[in-house]
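For reference, the structures are reproduced in the following blocks.
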Structure P
Amino acid sequence: MTGVEWDMRPGEVAVALPDAFDAGLYFIGAIRTPWTTRAQCPKNAREARERGIACAIELDARYEAGLKDVESATHLLVLYWMHAARRDLVLQTPRHYGELRGTFALRSPVRPNPIAASVVQLLAVAGTRLSVLGLDCLDRTPLIDIKPYFASVDAVADAKVGWHKPREA
């Protein structure tokens, strides 16, 4: 198994992973955050924004030209590889809910392909370094891609996840 071996919670189910990968990725940089353990990370991008801790995206120098005009965006969609996550669970018990859910019904980093996505606020661009607000990953997380966030096409105001209802106090 790749990544960190995490203990399984009651009811969680793991599967055998395929012997080979189907595709390759080019990591285009790394994300720098103050978090070095899973427990320190915000649980999601919203919590990261609420904490108000700026993080950095360090793009590999070969891709610097690809940043042309990125500073005109207020927000970006950042895709990254949760390199320390286990990849074999199909049923998980989220620590904040304690109820068993299918992997594809969750935003957990634990999944066959640990790709994460966050909408971040772009604070500054300096060469190949972007300062952003709204990342929830470990320090040195590999960067997959950066895209502009378009509220006009990316936001779906009436989207719902049925099991994720507000908890009553």
Structure Q
Amino acid sequence: MDPYPAQDTYEVEAATRLSRLGAALVDGLVGFAPLGAIALLLPMALLSGRMGSLVVLVVAAVGISLAVLITQIVLLVRRGQTIGKKVLGIRMITSDGDIPSIWRVFFLRWLPFAVVAVVLELVLKVRGIGNLIYLVDALLIFQPTRRCLHDLLADTHVIKA
């Protein structure tokens, strides 16, 4: 009898920088598509003088945007993937190999950056610093582990699925 039973271990490979960028671009396109449609249709609605058309467009855009946001959140919490991550074949896990909880994704990965950016921009009136914070976050992807600052804060890794 072996005193050291085999453990279930597996190797994970970090997602490439390009696949992470591609996933972010796909997610951006998916998220902003309804607003882009409004931007294209809004002038026609305004020129036609039909306020009903304008209201329908705005309500539709808001509804579709909320549906996309909810879909992205559900996919992320259930599979560790947004639509963009799914398309590019990558997913997010914790250091333990689990799918991160919504708490970890929202409160550790996203919220600290949003709060710091808003406080510095609006309260302290430091113009442009919010963009600098997001740039520093993204530039950390060039370290050997390919983890951004938000990954380090939330103890998450983006890996090949």
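In table form, for the structure just shown:
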{"read-out": "helix-only ellipticity at 222 nm (-39500 (n - 2.57) for each DSSP H run of 4 or more, over all residues; to 500) from the coordinates reads -19000; which among P, Q", "value": "Q"}
{"read-out": "Structures P, Q, by distance in nm of label points 7 Å out along Cα→Cβ at positions 23 and 151: label with the highest value", "value": "P"}
{"read-out": "Read-out FRET efficiency 1/(1 + (r/R0)^6) of positions 87 and 135 (r between Cβ atoms, R0 = 25 Å, to 0.05), computed value 0.75, structure in P, Q", "value": "P"}
{"read-out": "For 48, 43, 29 (Cα extents along the principal axes in Å, calculated) the corresponding structure among P, Q", "value": "P"}
{"read-out": "Source structure (of P, Q) for relative contact order in percent (Cα under 8 Å, 6 or more apart), computed value 28", "value": "Q"}
{"read-out": "Given 8.0 for mean count of other Cβ atoms within 10 Å over residues 15-22, calculated: source structure among P, Q", "value": "P"}
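Computed from the coordinates by the stated procedures, all read-outs in this text should not be read as laboratory data. As the structure is a computational prediction, the values presented were derived from the model and not from experiment. Cβ atoms are built from the backbone, for glycine too; each structure is taken alone.
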